[in-house]
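Before anything else, here is the set of structures, which you'll find just below.
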Structure P
Amino acid sequence: MVGTNELPSLKLAFALYKYFPFGGLQRNMLAMALEAIARGHAVTIYCSDWQGDCPPEIDLQLIPSRGWDNAARMQNFAADLRPQLKAYDLLVGFNKWPGLDLYYAADSCFAYKANVERGFFYRLAPRTKAYLKLEDAVFSADSKTQILEVSRPERERFLQCYGTAENRFHTLPPGIATNRVAPDNWREIRREMREQLGLSDEKKCFLALGSGYKTKGLDRSIAALHALCEQGVDGVLLVVGEDKREQFVRQAEKLGLNERVRFLGGRDDVPDLLQAADVLLHPAYKENTGNALLEAMIAGLPVVTSDVCGYAHYVRDAQMGAVIASPFNSDDFVVAINQALAVPGEQWHLKGEHFAKNSDVYSRPQVAVDIMEKLADEKSAGQ
């Protein structure tokens, strides 16, 4: 008997279409898997592709992708997954598929996007219909799938589009890695990291953190850097995360920022980069949560973000930067960055230290596995 509630060991199946080490969804999934294993449960992960190392205690099962487009590949993955499932106590999905016991709702409501934010012809596309069918399998009123919720405002959209019963939603706290908290020697780390990056004391360092450059508003951050340089700010933008960069490289070149916008790709030294930077820029167009905001805050780094981010309220409440109201205004964005730069870094670190000590932004994996244990127990009792 193991676990916090002395439950029997469970056999859990996790389904994730693709794993890569620098994605927020992927990091959350892995943290939950490791928390379950630490409690004595067995975890098998099914996915089509796994990049990087897989912890040896996880049973990794690869299902080759097939299909002409992503929607077809998602549908085929679900079909190929079904016969492989053995006597698992719970099937937890990190993408939308039929037959899940529990779904981790990292993505926004696709039906809302299709019906409210897009036009008639978008809704007619086969790709749209395929994604709507997959989402309906999870959120429809007659579905039995329970939902791990990371964004409370997004729930309203699912209720509006599907009439999902509210008691199927289970709200999770954030799950930020504690290694993002500023250590006592953060000044030394900052100095060494800036030396490695070739940054003088006078140069202002802005950080864009996360995969998904387009949705996270990288174009807005590059435009803001140009405006700041025009005002006399000597700045550089570090772009951390994996994504297609061609259009953003062209934007930087067109604005004469070739040497000032640096694409670093996925990195394992994010805690050190957070210390090296002066402001996190996160002017997202769409962001269900926004882990990067909290990572920066507990590191003592001010944040300038857009109000569409699910976690933007943490920035506002802790006064750890600024939240740009919708509709987004680029001038307001630049003004807010200048205001963040005007505050000494020592003050930001004191605020960040207080936030890190007094806010529960770490316990998502633990709460998620608590819910898995409870649902598995209820499922077993109902059989």
Structure Q
Amino acid sequence: MDFARGRERGVVVAGPMWDGDRWTDAVAAFCRASGWPLLAEPGSQLRRMVPGVVVVDHHDLLLRTQWADHEPPDAVLRIGGAPTCKPLRLWIERHRPAFAFVDPARTWTDASFSISLHLSVGPEAMAGAARTLLSPESGWGQRWADADARAAAAIDGVLDAEPLLEAGVARQLGRSLPASHALYVSNSMPVRDVDSHLRARAELLAVHASRGASGIDGVISAAAGVAASGTPTTVLVGDLAFRHDLGGLVGAFDAVPATHGGSDDLDLTVVVVDNGGGTIFSFLPAHGVVDPEAFDRLLTTPPGRSSSQLASGLAAAMGFEHHHIGSCDELHALLAAPGPRQGVRVITIDIDADANRDQHRRIAAATEAAVSGSETAEP
């Protein structure tokens, strides 16, 4: 595996892998030897703090900036499925580096036809390749580390000064969930916000998603399946995904005996961010160009009642826990509570869709200013 030899400006990209943790040591050895930073989405199981490895938590936001285009890659080594991050795909398309793909699942996912080398190898081959590399002295990896640290500070400056919205929920999940837990992430905005804002930590937080499988259908049922393995599980969903799988919520509740404490009890927490239905489409370029009334009629799905009202009624009928919250401190207190807990609970958080969209734009502008050294007007 001579792909990396002589190429100092490379990145390792890790896409979704349910068993990605078996690659941890090999990927770490390769990154240390090559000096390449690791751009790992949470669902790869590789977004972890590892000594000597530059793990770029905020590559989704960094790759939207001028800074990223001033740091073009010579090479990309991707492991696992197609990454969620669209800016990563566009950055690779613009610069067309040498691109090798390690394909454990034999899926060959390459929407932009950028891959130049397909490798059917395991972790042992990657670890062996690391032993043939000489540590570079270009400072490439350190520049990524510095940019990521500046991005983190800029993002925190926005999130810490404002009410709890979707980006803050995603950040708080990574801060608060215990190491023994799993996180299941819905499609639409939740998987994107988690990719952008869930930060690396020393202990593994298993992150799962059903990318490309069923949209927002069946998300609670899938998370309940993870919980049924005996792993306490939190699932992050929007208001529509919550409604689309109320049957999964009932099924999970039925799986918990009336007398708690049995070894087969589910431990499932459903976190619902209620932004008024389908507001991911307000991030499209058409928003603000198309007539607002027509846009809302065609591209949003506002429920008649809030998720909090719905969850409250279901909790009263079935007896599970429901918490309606509005701050990071409240969310932390619920997620990080120590000790064993069995059962189903639902946490609902009201999100102002306009404020949420504007916050995403302010975060992007703050990141641009922090890493590219240019003040960008807020949209």
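Quick one: volume of the Cα convex hull per residue in Å³, for residues 22-189 alone came out at 134 when computed from one of P, Q, so which one is it? Computing volume of the Cα convex hull per residue in Å³, for residues 22-189 alone on every structure in P, Q gives 134 only for Q. Structures P, Q were shown, and mean count of other Cβ atoms within 10 Å over residues 54-61 at 24.4 was computed from Q.
Computing mean count of other Cβ atoms within 10 Å over residues 78-85 across structures P, Q gives 23.4 for structure Q. Could you figure out which one of P, Q the value 20.9 for mean count of other Cβ atoms within 10 Å over residues 30-37 was computed from? It was calculated from structure P.
Rule-based calculations on the coordinates, nothing more; no lab input. These figures come from a predicted structure and were not determined experimentally. Cβ atoms are built from the backbone, for glycine too; each structure is taken alone.
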